[in-house]
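Throughout, read-outs are computed from the coordinates displayed, never taken from laboratory work. In this text the structure is predicted, and so the values were computed from the model without any measurement. Cβ atoms are built from the backbone, for glycine too; each structure is taken alone.
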Structure P
Amino acid sequence: MNRPRIALTIDWYLPGTNSGGPVRSLANLVAALPNHDFYIITRNTDYCAVQPYEGIAANVWVQMGPNVKVCYLQERLLTKQKIQALLLETEAQVVYVSGVYSKVFSQWPVSSAKGLNIKTVVAARGMLSPHALAVKPVKKYLFLSLMRWLNAYGHVLFHATSEQEASDIRNVLGANTRVQVLSNIGRMEASQQLPIEKTAGALKLVSVGRIAPEKGTLQGIKALKNVRGKVSLDLYGTSYNTAYWQECQQEIAALPANIEVLHHGHCPSEEVASKLAAAHALLLPSEGENYGHAIVESLAQGRPVLISKHTPWQNLASQHAGWDASATELPDAIQTLLDMDQMHYNTWSEGAKTYHQKEIQSVQDAAISAYSNLFEHDEKA
């Protein structure tokens, strides 16, 4: 039996990690389907980087895993003709497009796949949510209006990771837009829950993600201002918004002596688990996550999470897994965690692990099977 062949297009891919969740989502998906052959078309630079990846050949297919080949394109070859030629080379039955707005890796693959009569799946990656549309709204409104007028997505099946995202997609592109809901897949490696010492009045927090308004970095720092006890926060992530990072630094400088915030810069993907395990909890009050790989990995490590209400992971406190808190609720949640002794904290650590097993791990096998079905060729392409 021939193995399914899937072409995937994405602006940035491994070994790059600066763009965050979409790269991790795609890498996890590829790892979860070893009986499928994936051909990934991407750039040869990371997000906001100018230097190409060291030691990786450009413009040719590079074997990056048993079932994965990647073509890392130089800037000069980012043309519609090249994208279409590569799609033809793959002999793929399905084209999976990650994202909506990129001309090279979203718009061109969608139109090329239509011309080649290849089944096309577009992962919206949260880009059509209200909070995402609020950034550069006029430009996005004009683009999406044109796409609707051209019926550019008439042949496309959209991939949403939640019912809310499916609703967002239909609200923007029309009620008849075809959408399939499938959760993202977490890391396939099993997580070992490591013990950590917890004394009342002391708390070690970690934040893993871009330092950006959409990740709520400043909000998280401000929430520490009036807590009673000793708190350390390790920030792992790159900042591309200089003004925002300066605002964060000013807020850090104004914190009382009992609060320490250290910025460590970029965290390689393979080190995320160890950074999470070294802290008592993840602090990530982002404006919106359609999955949140750092959140899922923290729960898998048995580390409670302090997050916003704008993620799929809800009602955490009632299950002793963390807090999905508003901005005004966040300081109290941090104080509650800060005041815990070892016995009390262990209950929440176990709660985080149990929540992961119940809400995430238990549905992963079904999700993997559903992705396999998603990548089956159909005659309606």
Structure Q
Amino acid sequence: MSNTADGFLRPHGTELARRLAEPRRFIQVVAGPRQAGKTTLVQQVIGAAGGAALYASADEPTLRDAGWIAQQWHSARRVSAQAGKAGAVLALDEIQKIPGWSEAAKRLWDEDTRSRCPLKVVLLGSAPLLVARGLAESLTGRFELLRLPHWTFAEMRAAFGWSLDEYLFYGGYPGAAGLIGEPPRWARYVADSLIETSISRDVLLMSRVDKPALLRRLFDLACRYSGQVLSYTKMLGQLQDAGNATTLAHYLDLLSGAGMVCGLQKYAGDAARSRGSSPKLQALNTALVTALSGLTLAEARADGEFWGRLVETAVGAHLANETAPGALAVYYWRERNREVDFIVKAGRRLTAIEVKSGRAPRAHRGLAAFEAAFRPHRILLVGGDGIALEDFLARPALHWVG
């Protein structure tokens, strides 16, 4: 087992390198949750290209404004002019922290377009929801988006030599990989440097949240109940707060936008009916569940119920993390006592997925009922006598449902 990635480059890096090798066309926007490796990937790509480049980050304690973007841009223009026809690359990290960043980028990019300046620009953001808002507001037609989700099992295995059990427990945070030999230290790092930083700096600092304590408790609840359907009424009872369903739904959206947890909707064949359903809570990285559990890998593996929920969470995260590019939509299905763990819609194709792990075996009445009602293109059983969990997680979700 290796604890260092040793220069491992995610497939997204190859795509970014291809785009930057083309003539200047669009601003390249790289967005994803914290610890998805955005900064490392961009620096790897720029370094391998060997051309002129300037990198700057807004993730510093000093106050930044749109004037800072202009300063960095003007410096990069000078570098680009010295580089001749090859131009240069400007990479600005944590761009969402600059008020009015998208308007400033639009103005400067349009100036370069008119003057035929060959400067290429990469913008990085660790709050995908906020980055998307800025793109929609000002940069329409001027950008390409490259989404970096959490690291997959295949990537963690290739970079660190992890086993399936290690991935299920420690999740897809490459920056924490070197700490798994000290489980208490690993858990503190995830709680303090990833969870707390994402909530305080990517959610609370960047969005209006009237009840921050409620949002934090909601995150904890979503991790404890990941893989379970919970009505908003029951959530409010658990959270002991006089809030309302609209507030909880909004907070789940914010947490989802930070790449932390989400609420999957019930598949109903009708978008309006799906939106009104009770959500199935889903952590987007299993490390968020285990770091808060107080369990070691051995203890978690010995707890059949906990391990079963972790397996289902890993499958759900594998699917949900591919919904961001718009290729997939992930739901659950339940009618009375019949249930299907995940329903995946890829274009017009429906795939029903049932997950089997260490939990007590269940009859496939849910799959049969769903098939009768909706005629899915494909039905998959993951685990048990179906597709091996390791094989399922080792391939992109689109391989199974596309």
Working back from -10000 (helix-only ellipticity at 222 nm (-39500 (n - 2.57) for each DSSP H run of 4 or more, over all residues; to 500), computed), options P, Q, answer is structure P
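Have a look at P, Q and say which one yields 1.17 for Cα Rg over 2.2 N^0.38 Å, for residues 18-209 alone, as calculated.
Numbers: P: 1.17; Q: 1.11.
Traced to structure P.
Suppose you compute distance in nm of label points 7 Å out along Cα→Cβ at positions 10 and 138 for every structure in P, Q: which one lands on 2.5?
Working: P: 3.3; Q: 2.5.
Checking each candidate, the match is Q.
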